[in-house]
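Read through the structures below before going on.
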Structure 1
Amino acid sequence: MSASRCRILHITFNMGIGGTEQVIRQLVLKSPRERFENHIVCIDSKIGEIGQQVSAAGAVIHPLQRQSGLDLNLIRSIGRIIKQNKIDVVHCHQYTPWFYGLLGALGTGVRVVFTEHGRFHPDRYRYKAALVNPLLALLTDNVVAISSATREALARYEFVPKSKIQVIYNGIQPLSVSSDEALAVRQELGILHGAFVVGTVARLDPIKNQKMMLRAFRVFRQQCEDAWLLIVGDGPDRGALEEYAEELGIKDRTCFTGFISEPACYLAAMDVFLLSSHSEGTSMTLLESMSLGLPAVATRVGGNQEIIEDGVTGFLTAPDNTEEFADAITALYKDKDRSHLFGNAALKRFNERFHVETMLDSYVALYGQTSKKAMN
């Protein structure tokens with residue numbers, strides 16, 4: 001490793017909008033340039049908005065275009081980037097970037113770290129994984145899962161030895177929003193004064209199951225005439241969700257904002273954060289809501305169960321159970337004191353476990369750095 005700077009090459013699909021990209025952004029932006037030199041390979045060529053942000057902060061982006069099948073040219077290209085830039089650590093994010101990143105790193109002597117950021121729903125066995133993955137894991141210095149649930153899935157479905165996998169929770173910089181900024185968002189959206197606002201910030205995708213959220217909101221509205229639902233984000237399900245809200249008769253109280261690059265003020269405009277997913281790793285927006293002291297109602301899947309303390313910082317409900325989800329929202333609406341206590345407990349838990357500095361310290365240790373000062 002270089003005596004002056006640690007050169008890190010992150011390998012990912014792209015640097016568009018998503019949880020993986022947010023983690024890479026945190027790792028890049030929090031690493032001082034005098035101690036760390038950051039490079040990013042996007043194997044699907046798309047740089048995206050987050051890619052532009054980290055590029056402006058000094059990261060070097062290497063867009064490559066993966067071809068179908070086994071792309072030997074991609075492996076060679078990654079190898080050349082490692083050698084030409086004298087990379088010290090290759091940090092692969094998600095399975096396919098791990099496969100290509102590890103093969104590209106073979107013979108270069110660099111340290112290889114692989115982080116699994118989440119799982120597809122439903123998970124399934126693949127016979128090739130049983131043959132290939134134990135060898136890939138053997139050649140990898142460190143394997144990281146972002147939750148214990150993800151660790152279990154890696155071991156069960158990907159045949160990575162559990163003893164090889166460590167858990168590092170995603171961490172973020174806490175958000176800070178004034179009450180005036182949150183009020184301004186409500187006014188901008190036409191939300192009436194004194195309304196009870198529930199909502200989410202997420203990709204509008206079937207795996208997030210926002211259709212169930214809409215159904216639960218319709219049930220909740222029977223208990224709260226002043227209820228509003230705020231849905232921040234975009235994705236392939238947006239059109240269908242807007243039509244579904246119309247069909248359910250709740251379109252007049254449902255705000256679809258589309259994609260918002262900096263949604264902190266929209267989160268702060270909510271009274272309760274909602275997450276209705278079929279599957280989750282570690283939701284970055286759930287962490288953001290906790291950093292603002294918001295209670296949450298989320299489905300009991302994946303990493304949600306390790307982030308939310310059920311009955312302490314929020315409520316966990318069975319996946320795809322409309323009535324239970326609606327009942328949890330209603331309980332927080334009817335008991336404002338309890339909702340306030342949940343929010344305070346969420347902020348405390350965030351600071352103890354999910355602050356960006358905690359995540360950074362863990363990854364720096366894997367990168368081979370021993371001094372905490374390296375990231376300050």
Structure 2
Amino acid sequence: MLSRRSFVGSAVAATMVPAVSWAEVGSPTHLSAARNVAGQFELLGLQRTGDIAFKVPLPARGHAAVAHPNRAEAVAFARRPGTFALVIDCATGALLRRMDTPPGRHFYGHGAFSLDGLILLTTENDTETGEGCLGLWDVASGYVRLGEFPSNGIGPHEIVRLPGSDRFAVANGGIHTHPSSGREKLNLDTMRPNLTIVDLEGRVWDEAVLPLELHQNSLRHIAAFSDGRVACAFQWQGDPFDTPSITGLYKPGRGVSLVEMNGDLLHRLDGYAGSVAVLGPNRFGMTFPRGGICQTFDLDSAGSAAFQRDDICGIAPAAQGGLATDGLGRVHAISADRLEPLARHPVAFDNHLIAINPV
């Protein structure tokens with residue numbers, strides 16, 4: 001485990017480095033990986049209107065990105081089981097740094113910055129043991145690796161920082177994979193996903209699991225409310241005729257429970273939730289790209305609304321509700337009762353839409 005004191009020198013160094021702000025690159029509100037009509041991969045900055053603020057090339061398909069909280073800098077992760085991530089200056093498109101995992105590790109496509117932006121945490125796989133780990137990288141020193149600690153599970157996928165703190169929610173999906181087998185799932189009979197709350201020193205503050213009969217409901221994507229609750233998006237790995245709800249909610253100290261979903265709708269989704277976002281104090285949204293559905297959930301009324309859009313997957317909070325993207329290049333605005341088209345671009349947006357400064 002690492003002491004917070006070891007980061008003091010980095011903090012001093014960071015204050016001496018001039019940085020370009022997000023406002024200086026067109027004030028983008030969101031980031032997304034995409035593929036253009038020429039088959040090339042890019043990282044795009046989107047404005048709240050759906051317009052493109054900037055685009056920078058990527059050498060291969062991206063999965064998700066994470067935006068630095070203060071400066072126009074993003075880390076774009078290769079799709080699992082990639083071993084590299086690219087630190088990109090979004091003002092110039094320059095590659096600032098290539099991050100490579102140590103031998104025996106690969107990324108899972110997601111990361112999260114500490115509250116002060118000085119540390120980046122990345123979800124990783126220990127290929128020898130199959131256990132998940134969280135890598136720590138010193139941002140001010142050029143994303144030098146500081147070390148790692150266990151993720152408290154197998155297959156950690158998305159990690160998000162809990163608002164206003166340096167505690168993080170980790171979606172341990174429970175699925176064991178190995179680079180030699182590509183994306184093959186090696187332990188479906190014994191998998192046991194969990195949601196873990198952890199701090200920067202590796203201390204586990206909470207762990208939540210579903211009942212044993214739901215052990216094949218792989219937790220993949222998560223989004224945090226301001227009060228520490230976490231909306232959960234699952235991917236069912238069991239019998240497709242037995243599909244349980246793939247939407248859940250974690251409450252601190254009270255575990256995680258599934259949110260009821262309409263049965264007819266549920267069976268159209270192929271057991272696959274693509275992404276999730278908190279859209280208000282008691283509201284969240286989720287995408288189901290295989291079913292072409294975006295659904296919002298109101299926790300006050302226990303109501304929901306579903307909207308049909310082909311290949312919709314990216315979703316993120318925005319000032320007036322939310323934004324969503326799809327594989328046909330469309331950007332949509334999400335309001336209380338509708339999904340409205342904002343813009344369309346000659347690209348195929350990838351899985352995730354990332355809010356630069358979540359509202």
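Just so you know, all these numbers are worked out from the coordinates, no wet-lab data involved. Values in this document were obtained by computation on a predicted structure and should not be read as measured data. Cβ atoms are built from the backbone, for glycine too; each structure is taken alone.
Data overview
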item	result
Which entry (1, 2) yields the derived value -12500 for helix-only ellipticity at 222 nm (-39500 (n - 2.57) for each DSSP H run of 4 or more, over all residues; to 500)	1
Highest-scoring label, criterion being distance in nm of label points 7 Å out along Cα→Cβ at positions 147 and 307, among 1, 2	2
Mean count of other Cβ atoms within 10 Å over residues 67-74 - highest-scoring structure of 1, 2	2
At a computed 2.8 (distance in nm of label points 7 Å out along Cα→Cβ at positions 27 and 339), which of 1, 2	2
With semi-axes √(5λ) of the Cα gyration tensor in Å derived as 28, 25, 19, matching label from 1, 2	2
Answer label among 1, 2 for the case where Cα extents along the principal axes in Å, for residues 83-162 alone, calculated from the coordinates, equals 39, 28, 19	2
Structure from which 23.2 was derived, mean count of other Cβ atoms within 10 Å over residues 219-226, options 1, 2	2
